[in-house]
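Asks: Below: a set of structures, written as structure tokens.
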Structure P
Amino acid sequence: MLPPDVVARTCSRDDIDAALAEGSVVEVEWHGAAALALIDVAESEELLADGLLGLAEENRLAVVVGPDPEARRRALGMALGAGVPSVVVDDAHLAGLDTVLAAVEDLPEDAVLAIALDNALPLGAVVGAVALDVAASGACPVLQADPPPPRTALARARHDVAAGRWFSTSPDDRSVVDVAVTSPDEAVVRVTQLVTASIPRAFSASGSDVVVLLAPGSLQVDVVRRALDDAGAQGTDVVALGGPLAHTWRAAVLVLHGQPVPTSTRALAYAGLTAGVDHVSVVHGSTPAALTTWLTSTTDRPRRTRLADLLQT
């Protein structure tokens, strides 16, 4: 979904007119103004809005948010009560229009559809942001699934970053470590030390049990890869952090930028902190105050969807 002036920056008026004429693009209303949308996306949004509104009218639709999957299941069960069947679209930050539309179409007649996610995670590369749009529309209940109190420094760090605060560490709990550096070269050295010595010694995690995650504006993958290979750590993954992660590792080294860049967001930092199950080392060239300012000011890119508007009509 894009305003015409945005499309005009990359496409000529003739190209836009041709796309409209052949039916691949359609004019729609978005936030009270004209916009252009791919025809299949516009149709999917309208079909999904109709289906979700029907479920909402029957009190058979809910959004469940929270960082812990088990807590989300408990919150839904308590809200529904015993004996009420449900279908859950979990990890909905990865679910697009087609996934949720299929769930609506296949939903048993007596079941509730619950769209569940950790809303602090970055959205996946899918069409639509269905759970967030449904929640924003006010069309159905939004259940907050609070996890149990954090028992480790790493759990507290995740909670703090999700809330927009930089975290503190504890000498008695090494599940999360804050490693400040003064230059990119020092960051490469410290990453290598963490992967080859500190993490294996403290957590018996090495090789494929460890990942190095490089946030936008930090280090280049090939530079870190070469340093780890030279140090004998060929089995450790080095990943450019740009969105949701497919799985977790026992330990992670998260490298943040020295100065924030537009593509580095709080959601990415949170994703990095969830990547390590037992331990995360955070390497950065900033100060806690500057990192907190960044966390409170950063935003994900705008979600250009119509679903929330359609659910409010």
Structure Q
Amino acid sequence: MISCTEFIPAYSELFTYLEEHYGRDEVDRFWKYLFEPTGDGIPLINFVKKEGIRGCFTYWSGTLTEEASDCTIYLNEKAGWFMNVMYKCPSKGRLLKLKDEIGITPYHDYCLHCDSYRAAIEEVGLKYLYDFRGVDQAACTLLIYDPKVFDGRVIIDENTEKLEVRASENEYFHRDFHSSMNMGIHYLGENYGLAVAKDYLKRYTEDVYKKEIADIAMRGVDAIADKIRDTYEKEKASDAVELIRDGAKLTVKVKYCPAVKHLKATGRIVSPWYRYTTETVMETLAEKAGAAFTMESYDEETGAARYSFA
């Protein structure tokens, strides 16, 4: 399992991987698949179908709080507009930080994936304007409006609702990132097969876990154990994993996968390729430790697993 707190670099690395292997148009095809307004993936469509333009406020007030953004969001239903002023995007901001820390390069068109929300907005008859000036500093502005009501003026008055979201006041923990990870690995597996899905996950592990791999090179499976323990702590699911050290062997018992649990709870279908977000990542870390890796069991229904390093 890749923690939802580590999803953003996985996202960016996938965009880069698709373009390098299949061309820029393939990235757009993937975004279309990921943001297709069916209600099964990115859930914005469910909110705007139910609440109209207020659904934008409901949806983003939740996600941007969970993502610990720095932004201000506005809603004026009477005048028919919603606006998000992003001062520090948590996604692009994290990528820029990782670039400084471990040298990974954010996907060059990373911020353009947000324009794919347009599909849901336009399906319900709303219009969508995105100002991408400032994305190099992780800033942007989004305006959504109802053309039947909006007169072209954004006036903040007594009819305007306003919510200030600050990273310093919120914890970065957005479980629904597991859905996009699930869809991403499913896209690779269904369209290009297991070898490609595993190749991407191996590349992700080597690029994003550079610090952990350096530690593994020095401390071996003890460092792997620390990495696994940290992942489940970040998921608030320390109870889900048990680590057993017996001499040179480390056995990991996963009682349930927090990601699979979330996907099931929110009505998503877990991809048959999802297991490899554990298996391939662990196998790659084992290689770096000079250890043998064995996936002894995996339950597709719950994500429960047993695997070992020796």
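Derivation of every value follows stated rules applied to the coordinates shown; laboratory data play no part. Remember, predicted model here, so these are calculated numbers, not experimental data. Cβ atoms are built from the backbone, for glycine too; each structure is taken alone.
Asks: Check the numbers for mean projected area of the Cα convex hull in nm² across P, Q and tell me which is largest.
Replies: Values: P: 18.9; Q: 16.3.
Between P, Q, the highest calculated value is found for P.
Asks: Can you spot which of P, Q the value 4.4 was calculated from, given it is distance in nm of label points 7 Å out along Cα→Cβ at positions 57 and 161?
Replies: Numbers: P: 4.4; Q: 0.4.
Answer for the origin of the read-out: P.
Asks: Looking just at FRET efficiency 1/(1 + (r/R0)^6) of positions 17 and 97 (r between Cβ atoms, R0 = 25 Å, to 0.05), which of the labels P, Q belongs to the structure with the highest value?
Replies: Working: P: 0.40; Q: 0.75.
Comparing P, Q, the top value of FRET efficiency 1/(1 + (r/R0)^6) of positions 17 and 97 (r between Cβ atoms, R0 = 25 Å, to 0.05) belongs to Q.
Asks: Given a value of -14500 for helix-only ellipticity at 222 nm (-39500 (n - 2.57) for each DSSP H run of 4 or more, over all residues; to 500), calculated from one of P, Q, which structure does it belong to? Spell out each step's value before the answer.
Replies: Numbers: P: -11500; Q: -14500.
It was calculated from structure Q.
Asks: As an exercise: mean count of other Cβ atoms within 10 Å over residues 113-120, calculated from one structure in P, Q, equals 24.4. Which structure is it? The partial results should precede the final answer.
Replies: Values: P: 24.4; Q: 19.4.
Matching structure: P.
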